[in-house]
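J.: Pasting the structures here.
Please treat every number below as a calculation from the coordinates, not as lab data. For clarity, every value in this text was computed on a predicted model and none was experimentally measured. Cβ atoms are built from the backbone, for glycine too; each structure is taken alone.
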Structure 1
């Protein structure tokens, strides 16, 4: 299969799937090595950017997905006239950062760090598909383990968890102090 045909196959698959496709699967489809497949996809990404197209390909771990460029969102919103807003509270963002940096993690682990009940925040993050259940911990009660999703990577514009900025122990302590202050304020009411 020549390179032009390989690009056409990759473009059709990524467009049609509407979700990420592993580089291994793409390589299998175009009968090429994983390394060659990545090079082809990277070349496609450069061409799309150079041509100022409305779509782009994003890398999500060991997968790729075709999606609209961010600067096209306003036109899509105008078309649908019903913008769906991701509104995350500070507590949901704190919970999400704990999950992203500590995964796999249980609700109890999250609550130990935050110092407050995190049920609502975890449920909200599940609703927005930013986290998912990864399984159960082999411990009494078999608590659920949580981790981030590909939607998390897309929403925060990172290729993988390794691209997240490093979190210092000081930041974790600040989170804990803020959570303790929230609890104290609630108890004072």
Structure 2
């Protein structure tokens, strides 16, 4: 496969276009962040990278907490809107008709319509250049009970999650494998012989 060489850039895709909620105690805000991911399992840690010029940057730096709300197809229009407008000028919850509810471990709200929310407390702020990384402990996870089966297994494939790739949003679709399927032993088919 032939390759064209480009200079280094932020080209990792797809990424999750998450809706991050935060609060200064008087005003709540929601904004869209795609630079996010998991950094550690034990203890569970995540991050968001935010430009210092963003309205929410100061709110999160002062409060030390935020929530990462996963985006669904039903929320993607609001996610796009919240990514291009500032909460310094408008109430994005009101404009996008977003329902908020209280988080269990942090002081900012979470989105009622998000199927899975990570409640986060900032442990470090790392200046990186264009963005500051808010490294955070995941202190609680709020999951839509409709996505959990009788055995306690989470089925995020039912949530209609969205991915973002180089300017475009995509609905996640067909499962093509599961973790470890490439090395899993194949089940033997019954031979059909009676004993």
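J.: One of 1, 2 was used to compute FRET efficiency 1/(1 + (r/R0)^6) of positions 14 and 110 (r between Cβ atoms, R0 = 25 Å, to 0.05), and the answer was 0.60. Which one was it?
T.: This value belongs to structure 2.
J.: Kindly point out which one of 1, 2 the value 16 was derived from, the read-out being relative contact order in percent (Cα under 8 Å, 6 or more apart).
T.: Matching structure: 1.
J.: So helix-only ellipticity at 222 nm (-39500 (n - 2.57) for each DSSP H run of 4 or more, over all residues; to 500), computed for just one structure, reads -17000; which one of 1, 2 is that?
T.: Derived from the structure labelled 1.
J.: Let me ask something additional. Can you tell which of 1, 2 yields 1.21 when Cα Rg over 2.2 N^0.38 Å is derived from it?
T.: Considering all the candidates, the number was obtained from 2.
J.: Going by mean count of other Cβ atoms within 10 Å over residues 142-149, which of structures 1, 2 comes out largest?
T.: Across 1, 2, mean count of other Cβ atoms within 10 Å over residues 142-149 peaks for 1.
J.: Could I ask something else about it? Looking at structures 1, 2, which one was distance in nm of label points 7 Å out along Cα→Cβ at positions 6 and 94 calculated from, given that it came out as 5.0?
T.: 1
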